[in-house]
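What follows is a set of structures for review.
What follows draws every value from the coordinates through simple rules; no lab data is involved. The shown structure was predicted, so the numbers you read here are calculated from the model rather than taken from an experiment. Cβ atoms are built from the backbone, for glycine too; each structure is taken alone.
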Structure P
Amino acid sequence: MKRALQHWLVMAVLSASGGIIFLLPFLQEVYYKPLMTALDVDNTQVGSLMSAFGLTSMLCYFPGGWLADRVSPRKLLTLSLLATGALGLYFATFPPYIVSLAIHTVWGVSITLLFWGAMIRVTRGWASADQQGRAFGLLETGRGLGEVLTSMLLLALFGMLGASAFGLSMVITALSFCTLGLGVLAWFVIDDDVGTPDGKTGAVGLTEVLRVLKMPVIWLIAAVILSAYCAYWGTFRFTSYATDMFGLSVSIAAAISVAKMWLKPLAAFGAGFASDRIGIARSVSILFAVLVISFGAFAVLPGQPGLIPAMLLNVAVASIAVFGLRGIYFALLEEGGVPMAVTGTAAGIISVIGYTPDIFMPLLGGLLLDRFPGEAGYRYFFFFTSGVCIIGFIAAVLIWRRVRTPSGAQDAGSARV
């Protein structure tokens, strides 16, 4: 009974941490104007804060994955949460711009280098080989719930304190203490041997890194995640699409965005358990097929009031498919036969490629909508997103075919050694 409780506490702390730790560098998603006012900076400077975090993160994915294979995930997760929370307390004082820029840069290190690879490794080691879908599905479910519930509580606090600079400072302070508290919990809840079957981390060197780079399935999984993440960025356009094309009010469009957030934990949970029954790669293929059709429908759907219900239904379908993908795509590591000993390294390599849409998707969307205002811009954007999902579908099918072959099954078995 005690061991079972410990087992579920690990997932609870891991998923809550995975959702909440990203709220500090992404504060401007909710508090853009208040943050700009409190820091006394312009739009370009606010944007540069996120750019500094994003660039540092991109540089840290691979070394962070390699580090996760060599150092106890318990130590990495704890240090990450404590460092991120401590920097948050300083950021709550609204330091000068150059210091704020440095904080966001270091957040890229503390979150991506120390946390990301360790989180993936612990999640994979949390469940058996035939339950990887539910493990990663539960992780994404918990991350989604932690993110949305914490955001709602902090937004309420911000409103109670008059939506002022002081209110924002208290929000950042509360979020920082929450992150610090999770760091303490991680130290006492997560064991050193979680994600390391023999109780020891491996000596992953250049030979092991080259072995991972030579695995075709690594590049196929990277293509899957890149395509899925493009689709995720595609959902960011739903709010403006609803207002520009269908004439919905800003408040109704915002309600759509909030409702979409609540679909995240539900979709990830359902996809996780379903994929363990029918196969991870097969599930990913089905979800990509849905997205190809869904984004294609957005591209051709006329912006007429009578079609608003169809548009809203399609928003729900696309959101469920995207969040379902995010819940299970890292479970392909097990089904694809990637050895457990190089989980962090593999996740790091995959993440460098898979999360590049952070760089080009916002820019592409802006360029298309500026060059082709109105319906044409959205049509081209959604057609592009649908096309990328075709690439993800093909990559998933190729992984599925590898899994079904005798050699693929043998490789999958080696992942559990």
Structure Q
Amino acid sequence: MAEWRTYVVGGAVRDALLGLPVQDRDHVVVGATPEQMRAAGFVAVGKDFPVFLHPQTHEEYALARTERKTAPGYAGFAFHAAPDVTLEQDLQRRDLTINAIAQAEDGTLVDPCGGRADLEHRLFRHVSDAFAEDPVRILRVARFAARFTDFTVAPATQSLMQSMVACGEVDALVPERVWQELSRGLMEARPSRMFAVLRDCGALARILPELDALAGVPQPAQHHPEIDAFVHVMMVVDAAARRGLPLATRFAALMHDLGKGDTDPAEWPRHIAHEARGVALVGQACQRLKVQNDVRDLALLTAREHGTVSRAQEMRAATMVKLFERSDAFRKPARFAALLDASECDHLGRAGFADRPYPQKPLLQAALAAAQAVHAGAIAAYVMARTPQRPADKIAQAIHAARVQAVAQVIGQT
């Protein structure tokens, strides 16, 4: 193995230089063949190009390679890996300068693209014009913006991304890859920055036109001091991130107000029936992106019910129970709890509202607990004993009435 040279590359080097925890370490191997790697005990796992797992650490080791664009989209590349490919050639094919730094086994840094300077200047800058050959790189820059919240996109890189959108590269992205990057970005510190980057280069209108349509849409100032519907949604999704909420809830927060982009401009800033319009748009977006069912279902529920949840303090007990039934809260209480979390973020995601209490959440939690405490089985047995013929409707009515009574006692409407 003396003739081999191995280097740690990419995110591990970048994060170490930023003083951040290093999660995974990727390696580039210069001067080796696949046969030599296998003979040394490495396990081949790459399908498109030679990648191997170390026999002890199981970290990834990829042979240094170059790549050539052969077709539209992120998958349209031909790769060349050979012992004569240099480390510098391998680094030149990478997306951003901050990801094109390598560290030798003795700790020496190899930085042919100026990545360390861009780290110091908190700058996302593309390595070369080859950046334009892979539309996934736009999504990656946007995701990095959500993670590294004090970085900005270099003007030349911004211009290049705009050109990529204009020439249709983004349209070649497959839904699974788009959703993979969006879902990862949603789990970063400030998801709003991802969508801002996508919108600034025009990619958001291609990837999530339903969300892009909210920009510039006014809302009533008495409820939304921030006015703009897109700004509001960005504040809502960031509120979900600050609370460390899971992906499904963050996505529901992102999708909850899509209907406001589809209401009649003549009625603005009011948005009558935007919830129903939003349900259709959320379903459309989830189908296009192939979002998994549990994430989709919470987003649909939140789009439909967040306005109702916000009016909880005005509700009668019977209305609350209908909300629980309509939301399937008795069978899926965890999903209803996530609806309340997303609705709370809707409340907090407004200018000047970040620290305001949201009494609707504890009120509905207490009401649901009271309704859940009703012994449905005992009620069913009681009704069946007295109505042996076709008792199903009467059982449902009796359980509903008992739940309404229990909720009324809790919220003081007896």
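Taking distance in nm of label points 7 Å out along Cα→Cβ at positions 113 and 145 as the criterion, the top structure among P, Q is P, with the largest value. Identify the structure, out of P, Q, from whose coordinates helix-only ellipticity at 222 nm (-39500 (n - 2.57) for each DSSP H run of 4 or more, over all residues; to 500) was calculated to give -26500. Answer by label: P.
In this comparison of P, Q, the computed figure 15.8 for Kirkwood radius over Cα pairs in Å, for residues 65-208 alone is attributed to Q. Structures P, Q were shown, and distance in nm of label points 7 Å out along Cα→Cβ at positions 9 and 241 at 4.4 was computed from P. The greatest value of distance in nm of label points 7 Å out along Cα→Cβ at positions 49 and 265 among structures P, Q is that of Q. Calculating distance in nm of label points 7 Å out along Cα→Cβ at positions 17 and 177 for structures P, Q picks out Q as the one with the greatest value. Suppose you compute semi-axes √(5λ) of the Cα gyration tensor in Å for every structure in P, Q: which one lands on 32, 29, 19? Label of the originating structure: P.
Just checking, which of P, Q has the largest value of relative contact order in percent (Cα under 8 Å, 6 or more apart)?
Checked P, Q; max of relative contact order in percent (Cα under 8 Å, 6 or more apart) sits with P.
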